[in-house]
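Student: Following are the structures in question.
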Structure P
Amino acid sequence: MLDLFDRFLRVLALAAGVVLLILMLFTVTDVFLRYLFNAPLRSVFEFTEFCMAVIVFLAMAYTGWTGGHIAVDVFEKWLDRPSLRFLPALFAFIGAGLFGLIAVRATMETLATMGQFSNMLRWPHYPFRFTVAFGSAMLAIVLVIQGVQALRPKSSGEKA
């Protein structure tokens, strides 16, 4: 089951990478047209904003799943005691609650503002806002799984 979930998160991250490639091509084209022909593309700023929402929130869960987020282990030597082994699980569950709340609030905001469109492109906001909600919900699920895994006792062959 977790293998299927891993594949799904990879597909989301790959989709984020494709959007990043499209954004890069769009930006290079804009710079090329701006400096060579003095004819920049309209609405590059809006396009970039929409793309960034998709890139960040589709890739966020896979990054968490693979441990790719930045981690600071300043207190690790003090917290690596058997009596404090519950802390990684606690932090994962707190994070899951936070991103679950973000997903719920983003969904509610999206439903309340379904008729909003961008100024230049006239694109509806709701697909991008739902992407924020979906990406946050996926990260919340990842954090719950990691919290449950952190609570399991480590076997003798596993790294502590």
Structure Q
Amino acid sequence: MQLSDLLSENRIACDVDAHSKKRALEALSQLLAQDQQYATAGDIFDSLLSRERLGSTGIGYGVAIPHGRVKNTRQASGAFIRLTEGIDFDAIDKAPVDLLFAMLVPEKSTDEHLQILSELASLFNEQSLRDSLRQAGSAHEIYSLIRERQQTHT
């Protein structure tokens, strides 16, 4: 599955004003819930928060990849937010996080889930992409950046 298949422009938000990990996860949950028929924003938030309690999904360089599993979800989906300012996310490098890509997967998903996480980590490991995402002016521009970068990765 392509990352661009997980994401759509309507599940991208720029300059989100979230001052805590909880608020950032709530914003991501709202975006992810838009296209879910059987899962509410509350279900999604609970899943993301439960995973976060196991250990931070902050991978460093100001990036976090929160993810969770939800019952009755048929396929993986993603959402992206860029925060107005970095927040404490208990990231591995202790740096504030301002770029978050959340992923929601079906409850029984395993290999696909891990493959997507690996691909996301690799993608966000590139400083040039992180810089471009921080400077992007719109959801459309962010979506295009992710799609283009992924195509050069494959």
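Just so you know, all these numbers are worked out from the coordinates, no wet-lab data involved. From a predicted model like this one, the values you see are computed outputs, not experimental measurements. Cβ atoms are built from the backbone, for glycine too; each structure is taken alone.
Student: For distance in nm of label points 7 Å out along Cα→Cβ at positions 33 and 65, which structure out of P, Q has the highest calculated value?
Tutor: On the way: P: 3.6; Q: 2.6.
Across P, Q, distance in nm of label points 7 Å out along Cα→Cβ at positions 33 and 65 peaks for P.
Student: Of structures P, Q, which gives 6, 29, 27, 19, 11, 6, 2, 0 when P(r) over Cα pairs in 5 Å bins from 0, in percent, for residues 97-136 alone is computed from the coordinates?
Tutor: Going label by label, the one that fits is P.
Student: Kindly point out which one of P, Q the value 0.93 was derived from, the read-out being Cα Rg over 2.2 N^0.38 Å.
Tutor: It was calculated from structure Q.
Student: Given a value of -13500 for helix-only ellipticity at 222 nm (-39500 (n - 2.57) for each DSSP H run of 4 or more, over all residues; to 500), point me to the structure among P, Q it was derived from.
Tutor: Of the options listed, only Q reproduces it.
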